[in-house]
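Next come the structures, one after another.
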Structure 1
């Protein structure tokens, strides 16, 4: 099968090859070519095509760049170092080959494609010069990602989540990146809604390896994009078929039909980056930093933001808990756990009131806890009633409210229920972040789009949902039954390119206030602890409840008190998306290794296997295991672990 794949991925005989862009140490190469007057690229890793011949170009109101003549290419080496204080890696050394390829359309207008080719990563974007017009609307982007499949269509497997219809779901708030992932589906499987797939998108190329496709660098000057539906490109004499996905812009119906689906930029200008990560194993996928390598901070901050853990009443106690008495209970819980924050969710302006918030702030600060407050993003793009509404979408009211928040000691906001991926919605995200930083506020987004390099671009950005998150476990038993599979997907897909505000770690057996009714948790206590390491976000609002101080095992509470939320390093140990995962994250000199299993086959490994994978010799190792009867013990390198279905294990090393 692999040999067939290689044969199918060969470059067409009619192609004119214009250059090769080798990454550092020659592991990854990008080939630039034209076929019948159209521009293409191909990505190879160790000489094996991982992304086969794929189209480049666009159509704009200032020129049609679908037919392109190659003019030339300039290459150079780029390198540097930077710090990330809110992601999976804190110190990044970046090295890549930069190539700027110039093309000309039949009318004589030029367009450039800038590539950055690293060891396992490729990023590229379009650059449009100013040739007459000072601005441009982009009608259509022709960028493609093609994967050559076998004649039986079972070679390439996909791990994709569909783009939903617009203006459906709760109070017409979709799309919000909260659909189910297809797990190991063939490329020929259509998406659920017929609109393609939201980023990031993971492909398994049989025995050759893995490819992750996404985008980064999207700010208020462009829209978010996605991959359209699969379509077949021409085969060859071997009967092979190309499975091709094209970049698509937002649907017209998004944002309640307001705003254009076509991005517009000032000239000269550039699009966001399309990014590809590839490897023989999942290690480069899990550990990639390409989403941040090619972007820069958009503004400096004068504020010193503190990241950490928080309590959150709404997830289990729901709307009825948004009252002073219950919020004080959750402040007390945060204080008892040594957490930094309590998040006060929707309706607080009606059930507690602006005038009473200073009382709650004082109560919290006496206990070394600070507050986040919830807001709807709302304007004209959904039917949300949950308040406060119509503030964050109004620049005058937003600044007034943020001044009130700052003056009353609030440390951050959670803004929910956005309207899609159009350029004007991306501008709203950026405006909220910028205004919030002016007032010393951190920002979490829910019911929202995927973050695209935002941890580096915006200093006060601290998380996005953009996943089918923890509230669904409360609402549906099916979600609880499938929890392990979903948790074993996110470290390989969603959480690879941006932080993920999931809101997990339930220690109630029943996901309801009394702990006697509601949905039944299928996963063990130790599995829940493992997700605290598997899911990365700089502000983690956990789903524990005040009763857990008395009814949860002490080993669980002690672990939650110690586990960090920011990391200096992340390492892939083992795993298969949707089946099982073993992942390591380092904070300072201490490693936290989490394992989780969603299959009927036990996952077995030795502590020595983990130490070897991390390049460690002798080390102090503490193991938390035991399912729903967890215990903590010091173990040696010879200790063998066995993780069964819906269970987990945690190692603390150092």
Structure 2
């Protein structure tokens, strides 16, 4: 949690008396992954050590803060390394009313005229408690933030916990304004409000030692609180209207043939596309009319590589995604989310789950099933088949010798097989063993650089390419042989090019190029995060790493031209990343229309949904997006989505974004109700 108070905080409990040390356990999927140790010094200092590992990666940091007797933060410093191995070196100091800060992302100063909080790029979990105390002391629990913006804290609930004869009062707080979602944190209290726990539902928990057994209860309570919040948003953001709906005068994108059609009127009835008429058609009994004004109407987008949570779902809808393929998650939690979406309790795309299967090792990732032998893998496939999954995903620690039998079992049930290439295996071996699809361009390309001792469960899966991919001859026999093998086996590539763009090309302090076009729309803390790279790109290696990334982009274009099917996915922040992914396809040599085809037609094709989704045709589901501009000519216009429709329900991205603290990109179109009870015309907000 990247939060630390700069001014106006309450005094730390015990700060004027004796040192006190608190120990916290970091758990992923119930397994201990690391720890945090926080010591409050009698002289007003706070020292924190934090380290954890999941999926072969994780941060290590040491943090020191110094507070005045009234709780005002006088100085803050954190050093260490990031999740992907880049250095962390950040500091803040307050001298009188002058605040100064420095990080690898930026530096700045400000003269304070009132209470404010400093939001670091990197910090410990402990930092969040100080921020909450500072905000709670201010009117309305709102406080100015440095380097910019404002934060608000909401008390969500109180609870009395019991464990081993001990009783402890805790409270759940939500911090709004740091991210595109609330940050939730548990504190003790109210007399001694110190950090107690942080819960990421379905993934991770950080909790004070001795209370780990209460983690499930904390997660249950937080999930219910988040659900209530999201349900209120769903009520406000989902607009229902009587049928039929007519979308007038739009240029329809023919996704099957990657082309624009002449202007048409599109009719929607009971959540389905009813008919397409020439523009200016005579309307008979339509209940609502949406004025297209010559805009482009497209099938809604597919995100083919997500790891969903309930807040990410809102960004998907705002970004025009109405179908998301989840590539690995906590199975129980994901099924709960799917049920809530299907019942309309929360807003988001329909989710197509992919069954995650990982081997058991010190480098294992969280989510799905973690298996110790082939029988465990086969049992996992059976479970997924019995629960309606259409695909499995194999991961890094899976044993290569299990792949063929596991793939055969999945194919027996008609399931697709995909994944990372397991450590000590090569792409061509995975394809021959039964992979229908490979996740990530780096997983495919590693085959050209891994040696017998290279363990791709570690950060080697990134740095091997960064250090060497620039030397790859794309016309070499090895490359053409791999492409031919993929064509013979009809192997699909889930590219996620945008996920690697900043990692391979961005020096500290520069903006991540994947998000440069949207940075001024998001909260300041998110912008700062986009100026920091978790991979260690330096002056010495930047040219080589960027050349290596260029080879990744070039190979994607080469694969497409050779006839290897591509899928558009993110594996990062929803919406924004998918839009950049499509821009990168154009950079690879595809036309904008071909890139849009991948995000629509191919998404439906490789999830088995072409009968219902992926194109604008009568009887298919009314999953549509209306765009200000023409993305078939300028792919960047894909960010200018003014209306999203899912199963005939209308969403305005402007409203969804602003509910998440993101400044709108375009105003909603005019929607006129033509019958009693239909959606009223919505005037654009000033």
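Only the coordinates and a few stated rules stand behind these numbers; no lab work does. Note that the structure is predicted; figures quoted are calculated from it, not measured. Cβ atoms are built from the backbone, for glycine too; each structure is taken alone.
Starting from the value 5.1: which structure in 1, 2 was distance in nm of label points 7 Å out along Cα→Cβ at positions 128 and 560 calculated from?
The correct label is 1.
Using distance in nm of label points 7 Å out along Cα→Cβ at positions 120 and 440 as the calculated read-out, with 2.7 as its value, let me know the right label among 1, 2.
The value was obtained from structure 2.
Using the calculated result -7500 for helix-only ellipticity at 222 nm (-39500 (n - 2.57) for each DSSP H run of 4 or more, over all residues; to 500), pick out the matching structure from 1, 2.
2
Given structures 1, 2, which gives the highest value for distance in nm of label points 7 Å out along Cα→Cβ at positions 480 and 512?
2
Once mean count of other Cβ atoms within 10 Å over residues 48-55 is calculated for every structure in 1, 2, which label goes with the largest value?
Top value of mean count of other Cβ atoms within 10 Å over residues 48-55 goes to structure 1.
A value of 21.4, 75 was derived for Rg and Dmax of the Cα atoms in Å, for residues 184-527 alone; which structure in 1, 2 was it taken from?
1
If FRET efficiency 1/(1 + (r/R0)^6) of positions 472 and 576 (r between Cβ atoms, R0 = 30 Å, to 0.05) is calculated from each of 1, 2, which structure is the one that comes out at 0.85?
Comparing all candidates, it corresponds to 1.
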